[in-house]
Structure I
Amino acid sequence: MKKLLFGAIMIVLFLNSCHDPEPFNQKTNRRMARQMQNELDDYVTGFAEVPGAWLSVTMDEGYTELVSGYGNKASFQRLSVTSEFRISSITKMFTSVVIFQMVEEGSIDLSDNIFEILGRQLLTGLQAEEAIDRITIKDLLRHTSGIEDYVALNWTTTLLTDPLRFWEPQDLLDYVKEHSIAQFEPGTNYYYSDTNYVLLGLIIEKLLNKPIHKAYEDRILQPLKMDHTYMEAYESGDDNNLASGYFENNHLNNWNTSSDWSGGGLVSTLADLSIFMKALTNGRLFGKRSSFRDMQEWIVLNNKSAYGFGVGKYNIGGHEVIGHGGQGFGFTSGLYYYPEKNAILCLAVNQQATDISGFEEAVIRIINDFN
């Protein structure tokens, strides 16, 4: 208990030392922001299926927040820099942060076998019976458990049959058990699976004795004053501030997002996500600055990407960034740290059926042109 209390106090002290950056005021950076706005406008104009887009860039010299287009196509409601969007798998970074905080506090170790925490019965059917006792917390974080991804199992069709259904975490595990077998033995390969982060959410809830959204709130959101970030299916937000999300021409805001849970269920804003990423990269979310470095134990996937513990490393336009993307329930987004320029980038569009990689490359190119 003393370890847990000390760890919580240290986290609060570190977080309270954060300072908000000032808006760009130098002429060069204002020109850079104008060029980014032009790029944003061109992107929305050039892709008819994309109603609107968000972009923020935070650097040592300050920050800029930009939007273009509409938050709702039917009403022609313009986007605002404070408009909220579903961040999908960017949520995985939040889950990983809570796990690493718990490691610092001594309540878990990355090498712990998860059956000792969750019990064999819950895991039976997700992996071969003889392999269940070899799945570790590390395997879940790095997607090396071999457990199938429920999203890969005809999931869109399943959601279409009942888009209003509330999915409990146990329902998601049962769905995997009914439809699939494991991909490989634990620790022998890499396979991205949202099911891993459902299990991490259950571990957090069991050991902290609180819902996962309360764990986020107590350990990340409240200390960082991220007042516009919440788990949509479990908490009430400002419905008028959540932009409309689309899959092609289909409006998805009435869909229940409970199935995204601890792997993708958060809603946020440009400002809140930039605050989170700055605190993560500065080490201020942890008692030990080394924890963020520890999250970067990479599994190299190809010449453009690698995956660590809830964070990825990506090559965008020939430059390395660290962070995570998200795509689901009507939105596509990315949150990255660009070490070369000590910059934080947050991008989002309210269209799920699109690719924002060209948009990301353009932003990196503009930053390099001016710095």
Structure II
Amino acid sequence: MRQSVSRSWVLDTAPLPPATPAVLDPEQLQVVDHRTGPLLVLAGPGTGKTTTIVEAITARINDPIDPLAPGAVLALTFGRRAADELRDRVVQRLGGGVIPVVATFHSFAYGLMQQTAQVGEVRDPPRLLSGAEEDVRIRDLLIGALEDGTINWPEELAGAVTTLGLANEIRSVLARARELGLDPAQLERIGAKSGRPAWAAIGALAEQENAVMVLENVCDYVELLHRAVIAARTPDVAAQLHRTYRAIYVDEYQDTDQLQVELLKALVGPRTSLVVVGDPDQAIYGFRGADVAGILNFPQQFRTSADEPAPTVILQRTRRFGPNIRAAATS
């Protein structure tokens, strides 16, 4: 006969011990010690930029003189994987407990829309469309508009009207126009003045798409950011955001587009410290509107309380590989 063995499990709710602090060089310590206004950090591959951000967040929360509540610290980055990794490292460094808000720009924007919808007692936040869903919508709208005669589509492109490839191209044009702050009417005028009838037709189509999206309460990722910027600029919402977030950190700043920069401007108040970290040589999102000029223009766009350009710190010590390999990678 077999003798059954009874096992019991006990949930250990004790907090994790904080991870050992990293050994930082003088430039990294400058970032960690930053407390007021904007700061640009230029950091190449292997220079410990993520470690620097984690230590800076930890230092703000554990500051012996002016400690911040975790909810007063916001960290923004690109992609869920990067956000998850940064969040995990912050949790490990702090030893668990309540942690700061670590999010992608888009997830933060969606959360902001949820909050403002509750405050304003309007309908639910819009449902996000995938790129494939929007391509189908654009194709169907274009076909319907041509049948109704509501837009003038160039004859030389008539054969592509029913293709999803054309719809994808139109979606890219519309996204870029919104990132540049162009409304449908402006896009129509630009198309007419420049002799590009396709642009004028896309502007007219954009008006129809916007009306359908509002009616169905859906939006794409670019429109989500656009609405979040508008909400964040509203005086009551702006005041609440400025009270809430005392320290903001942005990783991979070289991959920001104009709408994300505008959202960041709206988040920064008189008492907010802002640290952005990036490397112009590593920009990878140019295909969707990211502009490497954003990181180069940061000192002028985000000025100090004395109206001077934001200071810059350069992380130069390479930890992942030798300086020769790094030089070759960025040449």
Structure III
Amino acid sequence: MKFKTVSIILSMILIGGLGAGQNMVVTDGPDHTIIEERETEHVTIEALFLGDVCLGTSFGSKHRFQDVYNEKGAEYFFSGVKEEFKDKDLIVANLENVFTNNKNYREGKIYTYKADPKYIDIIKKSGITYFGVVNNHMGDYLQSGFDDSIRNLNANGIRWFGTNEMKSNSVELGDIVVDRKEIYEKDGFKIGLLAYNGFNGIYATDSMIKRDVEYFKELGTDYIVALVHWGGQGTHDVTPRQKSYGRYLIDMGIDLIIGGHPHAVQEIEIYKGKRIYHSLGDFLFVERRIPKYADSLMVQLRLTKAPDGTITEEFKNIPAFWGGSKTENTFRPIVNKDKKDMERVYKLIKQ
């Protein structure tokens, strides 16, 4: 009887076949074997991408944000976006300062941003899960300052990533070499994270990009995101180099590009069905008293992987004020809910 039951069910499976996304599970009951068909579930990842975060001050000088920290605590700084951070699997931002007490800085550079390591508590309690560290301030306090910062991030359990293998004589960029990629995984659904520089003649080379994409593919990564630090500063205009480099990265296998550095929101391009966010603007920048470019953009992304491997993207662009208002920096980013202000941002991103 046991054999007969199995034979009948197996015959049905062989004739009709298992439907897409179904698994066959064999279990032994008291009198016979039962073969069940179970639907394989879709896997969804909720992600949020933010602009530039800088808790550093020029040369580590005293600043009123430190008084706010002492008065209101670390939780204050990101308390205005708690609802947007809620229930996210990963939240990604660019870290624009180093955490170090090192006094040796890059001679000739106008803006050098460092923060006392105690302020790392702000990002530790922020809810942000990953930070890109490759940008024009990674070398402000030389190799030793960068190494200090990485040690402090690691000691506090903060995940970071970024690749820069091009040494530069530029005062702005310096010669820090680093290579770290991250993979976020949920129920077998893998998201790869990269960060590159893309200005002042420093770009990821063909061989670097190909190597990094192949690295992710070999590990079964389903979707690759690149943070790119590029473009001019203090402008809503996208440079021709941003345009060409962004498209090139998509051609090389990147699925989504999140840009930073301009300190202003810039347009989104959809190229071959892939999105290039040229700049999200700042997200938290304590050095500035009055936000010249007050707008910021938060990018909410829901990725769903079907049983057959198909991935669907659902984007939501959320306008924000990185300083908490249009007129002063409260060091507490908030969502922009004014219709007129929101329309201005949508016009900037051309969506």
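Among I, II, III, considering only Cα Rg over 2.2 N^0.38 Å, which has the greatest calculated value?
Evaluating Cα Rg over 2.2 N^0.38 Å on every structure, the highest lands on II.
Given that mean count of other Cβ atoms within 10 Å over residues 45-52, derived from a single structure, equals 20.1, which label among I, II, III identifies that structure?
II
State the single structure among I, II, III that was used to calculate relative contact order in percent (Cα under 8 Å, 6 or more apart), giving 25.
I
Given a value of 15.9, 47 for Rg and Dmax of the Cα atoms in Å, for residues 141-292 alone, calculated from one of I, II, III, which structure does it belong to?
On the way: I: 16.8, 46; II: 18.5, 56; III: 15.9, 47.
Attributed to the structure labelled III.
Assign the value 98, calculated as volume of the Cα convex hull per residue in Å³, for residues 93-156 alone, to the correct structure from I, II, III.
Answer by label: I.
Kindly point out which one of I, II, III the value -15500 was derived from, the read-out being helix-only ellipticity at 222 nm (-39500 (n - 2.57) for each DSSP H run of 4 or more, over all residues; to 500).
This value belongs to structure II.
Bear in mind these aren't lab numbers, they're just calculated from the coordinates by the rules spelled out. Owing to the predicted nature of the structure, the values given are computational and were not obtained by experimental measurement. Cβ atoms are built from the backbone, for glycine too; each structure is taken alone.
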